[in-house]
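Below: a set of structures, written as structure tokens.
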Structure I
Amino acid sequence: MRLKPQHVQPVIMAGIMAFLMTAIITWLNLGFPPDFFLRWVKAFIVAWPLAAIAAFMAIPIAQRATVKILAWLAR
């Protein structure tokens, strides 16, 4: 199978979002304890694949919603 942009982009976007969200949420919940990095990495390892699955599911929904919103605003 040849990878296409629509297969790679959601995984990269999910990685960026999971990276930022887990870092911020871990910091909000714990502050910066000595084991912050380890706890954050554990959260990131779980969050990235889940975020990628969510992105693949959400993209078509978001695309349809965007078309409908823009059509409604154009009226």
Structure II
Amino acid sequence: MPDMVFVDSKNVEAIGYDDATQELHIRFLKSGETYVYYSVEEWVHQELMQADSKGNYLNKNIKPRYQFGRL
């Protein structure tokens, strides 16, 4: 698992990204569960980290496009 960075969000607690595997890890605030999204490009990770609303970016740009699993 990559290092997780805590973020300021109502829904997302922390985000981690592994360059080698292109895995994006998202830990959700309310459930405490971590989901991993596969084959996510680095630029998508960067945009997510810079987004004013991490939850909105995740819902609009990541959830519909990438396969995921729960850790």
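Every number in this text was worked out from the coordinates using simple rules, so none of it is lab data. As the structure is a computational prediction, the values presented were derived from the model and not from experiment.
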Matching -4500 (helix-only ellipticity at 222 nm (-39500 (n - 2.57) for each DSSP H run of 4 or more, over all residues; to 500), computed) against labels I, II points to structure II
Cα Rg over 2.2 N^0.38 Å: greatest across I, II for structure I
One of I, II was used to calculate relative contact order in percent (Cα under 8 Å, 6 or more apart), yielding 39; that structure is I
